[in-house]
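The structures come next, written out as structure tokens.
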Structure I
Amino acid sequence: MTKKCVEWLNNNRNSSPRLVYDLEKVKENFSQFVKLFGVIKPYYAVKANPSVKIVALLNKLGSNFDCASINEIKICTDLGISARKISFGNTVKKSDDIKKAFKLGVKLFAFDCEEELLKIREFAPRSNVYCRLEVYNGGAEWPLSKKFGCSSKELEYLLIKAKEIGLSPVGLSFHVGSQQLSKQTWEKAIKTSSQIYKKFKKKYFELSFLNIGGGMPENYDNKKIDLKDYAKNILNQITKYYDQVMPANIIAEPGRFLVASAGVLESEVILIKEKEGKRWLYLDVGRYSGLAETEGEAIKYKIEFSRKNKEKKVEYIIAGPSCDSHDILYQKKLYTLPKNIKAGDRLRIFSAGSYIISYQSEFNGIKKIKEIFLKKIKLFF
């Protein structure tokens, strides 16, 4: 959490909900990534938080950008960011969006099947392409489905095909799942991908690019995560398994890692009620207004009462405001909060800088979250 955000909220009681960012914390997180991951270049995952001020700051700091849509690409290029710093990392793209991205100057595209590859050949000829490998993602708090990626055998065929049709196949990508906490999962993915590079060097052509995706964790709910050890493990595994086939260009797609801890979300309590012996607390934000990652209680945010309170604490089920029975944030994990909380009080949700703004909708016409940026960074003036 950032003290600056909390102090600002304490001194400015305006309408709710509101999400306050400390841009100095974003800068600090970026510097930490560069220090910890060394040769691995950061391509900020714009989907984590596409707010213009965050994207602009990260560009000034030297980040590249992973974009999932033409609109995310335009957020970057409208800020004057060179298209050479952008990867169109979604493997599911409309032909027209590939064409538009190419026209804007994007030359790096992801794919994971032949049909997508042929679209890139037609609408972004001679581009650099990388193929997404499907890998195991056990240990991730927000695991991935089977939606993306292909097998090692399919990937081999596709990279060869890419070269045959005039594209430049530079390497592959994988993603071990968001909020990945398992060292073993990282090792398995790195080992599997390295075998492909060794085979290509021996039988076909050398691959020069590796994208290890995202998954770098945020410290939610007071978890003890040693980020120095976490990064060291990834770097050691790359050194161990890539050895004689080390790619010249290794990138990652940090999103949550860079922006989550920079944001504090304040939400108003709408209602407290007793039901079947349990206390229910309803907020003015819910799963449809940004807190989508509470689905299955996957991401367990740190939540605190906005004021110091010596009142006895009790357990609450926490739910959102929408007229939808699935808009429940936490029912298995009960949150311990003061017993005397009432409608109109405020709660603070920490590590709220990533994905909340990206996921929020206007379902039920519920008021969108107001964003507030605290800044003392000369880069902005």
Structure II
Amino acid sequence: MINTSRSFNLKITPLSDIHVGTGNDIMPYDYVIKGGYFYQVDSLNIFRSLSESQKREFSIYAEQDIIKLREFVSRVYEEKMGYDLKLRASDEFRALYNSKISGARKSNEENQLQIKAMPGNEKGLYIPGSTVKGAMRGALVEYLASGYGKNTLGYSLERKENKTKTPVFKGSNRDISNFEKQIIQKAFGCDENETINPRNDPFRNIKISDSTSTGDAAVKKLKMYSYSSKMDNFANSVPSYAQVIEKSEDMKKGVVNCNFKIEKGFREKTVADIKLQDILYSLDFKYEKMMDKDIEYYENILSKTRKNRDVIEEVLWNIDRIEEVYKDRTETQAIIRFGYGAGFNSTTFNLSSGSPLFIASRILSEDIRPMGYALLDFEEIM
């Protein structure tokens, strides 16, 4: 069989702030805020740039008081000393940093100065290709397994007996420990005894590179909101701070590009061939389910509460802006959701289950926007 392929430039335009975590936090002594910017720095390189008297002061603080060392580095640092990454620091984060740089009164306040890291380099932040591919895969499997969105998947999600927040799959009549694999088999029309493995997985033929880097990024505050009927309030928890690629206000800033490739000719090796149209349809299906549920969630709270109504109204207004982009999309575009704050409904098949779990909280960015939405635009390379 002849091996053919289609190649695309995949343009990703952020419709809300995007954070894809590395699993690491950046500690307060590994960065400096100066002139409205966040500088991720190497303390050893800063040390080499200091005068002899400053080096002695640095060494004393390094041995005796890490808080004073942090304050000292912040005071003497200049951009010419070098940095690994430079991003805009939001007004709220700058205010927090300036108030806590000399030491926080409470341990949880000190923890707020830890920043959730995102993949990046000297040019800015980027999105891993594996993250985009994972979101596409989840949407396509859910779409196909549910009969192109016409049926439920015949299972429910239930809380574990120890009442942790991690749900488990439950079949309609029995526990199913390997249910996700069965859904994947169903999605791609496998025989009952045919298993999906790395060698025959249809997504083996989908190749997505890491994106280009963008400097349209910042360190911003993220908050988890939930509704309390007892307090009649839509309240937020202690915030965290993260590196994010910022929403594109003009559909130009923050845009990154990936190489996207669909290989063909491996039908004898994989259980199915995936077409671009399959991916576009499934992303539309996933988007509509998630967005409908989020709108229902916020409108339901708005109908009940008398407090923080301005927050709910603002997030609904921001959702309307995303909906406008969705309605105006072309036949080679789709909206995808991924990364931190995208939510449980984004990363599971919950909304296609027989009885979806109610998800009580949502994570919003500093600008009162839902996290993780982006417009994908596939431009074929001939």
Structure III
Amino acid sequence: MKIPMSSPDLTDAERQAVIDVINTPILSMGQHTPRFEQSFCDLTGAKHAIAVNSGTAGLHLCVRAAGIGPGDLVITTPFSFVASSNALLFENAVPVFVDVDPLTGNIDPDLVADAAQNIEKYLPPSTLNVKPSTLKAILPVDVFGQPADMDAINAVARQHGLAVIEDSCEALGATYKGRQAGTLGDYGIFAFYPNKQITTGEGGVIITSDDKAADFMRALRNQGRAPGDTWLSHTYLGYNYRLDEMSAAMGAEQMKRLDELLTKREQVAGWYAERLSEIPGVELPHIASATTRMSWFVYVIRLDAKIDRAAFAKRLEARGVPVRPYFVPIHTQPYMVERFGWREGDFPITEDLGRRGLAVPFSGVMTEEQVEYVCQSIRAELM
């Protein structure tokens, strides 16, 4: 049996929505994008939703809206996909990493508080030609679909007058103490790559209740055109971060099914937990008590440190079971080492999770038979 690493969950409704758009002359900036955006306001209660062509684009616009610029400091996590830090580098800002909680992998709020109070001791070893300036924001990431401890993080932000950009690109539909992920800071961002909870192929949505920031980000995504600008007038330096109408139409149909999609992923996660819990050397994902709904993005197990992960992964691949390390710590990426001088050992918990984490095949369309085969293969190679 050969198991796909992930698969989107699409129906004829999504396919027909895309075809309907293709049969019109309006493939961009039409009626489907506002309809897609409204579904996020309805879900979260946010005043504004701004659709963009990727989660990375959404993060970048939030960095711009927060007034973060060259040399500005942003406390964030090294245990994430690189986009959460890259969005800061696009504006020549400086990511200030703190380590993470060993159970959830989310940013450690106690370290966030210490960094905000004693920022000098957390600065990277080098910043090349950028002079570190003012601490401006905190950028937590809701890792693997589980919200960070946002109450504690927001308390730090209020104390120090910092913006909070919540990277919820992996956590659409998750709730923290009953509140929707993405609504827990000043700005929230979701993303819709094909392995996410919903997909538009590529795409993202920003949510905020800040009127001025929303207007600014809408202008920036549309090549810097402010309200009232003609097609060839550009008030700001902007970008082509617009979402096309085919993607928006697909996304609007996916959002109608959001609870169904999340429930199916919960079922697959449950099948894994039931079977993997009995296998020695395998640590299951930890769900914090504040997480009132986990939004399963990927299913990441942690192997005992004595297990040779690379060799184990190769044996699983030979059985038709693809697996992936999750995550490679951001501070160990070559361009980050070159730019900031971080070294192995700087963030030991992140590095430990990075060495032991392994994503197994996961999607809402997996069958119980497929999950059984993956777990049998893991058991056979470990026991």
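To test your reading of the models, identify which of I, II, III gives 22.1, 71 for Rg and Dmax of the Cα atoms in Å when calculated. Source structure: I.
Of the structures labelled I, II, III, which one yields 49, 45, 28 when Cα extents along the principal axes in Å, for residues 143-246 alone is computed from its coordinates? This value belongs to structure II. A value of 10.4, 33 for Rg and Dmax of the Cα atoms in Å, for residues 39-94 alone, calculated from one of I, II, III, originates in structure I.
Any read-out appearing in this document is the output of simple, stated calculations on the displayed coordinates, not a laboratory observation. Since the model is a prediction, treat every value here as computed from it, not as a measurement.
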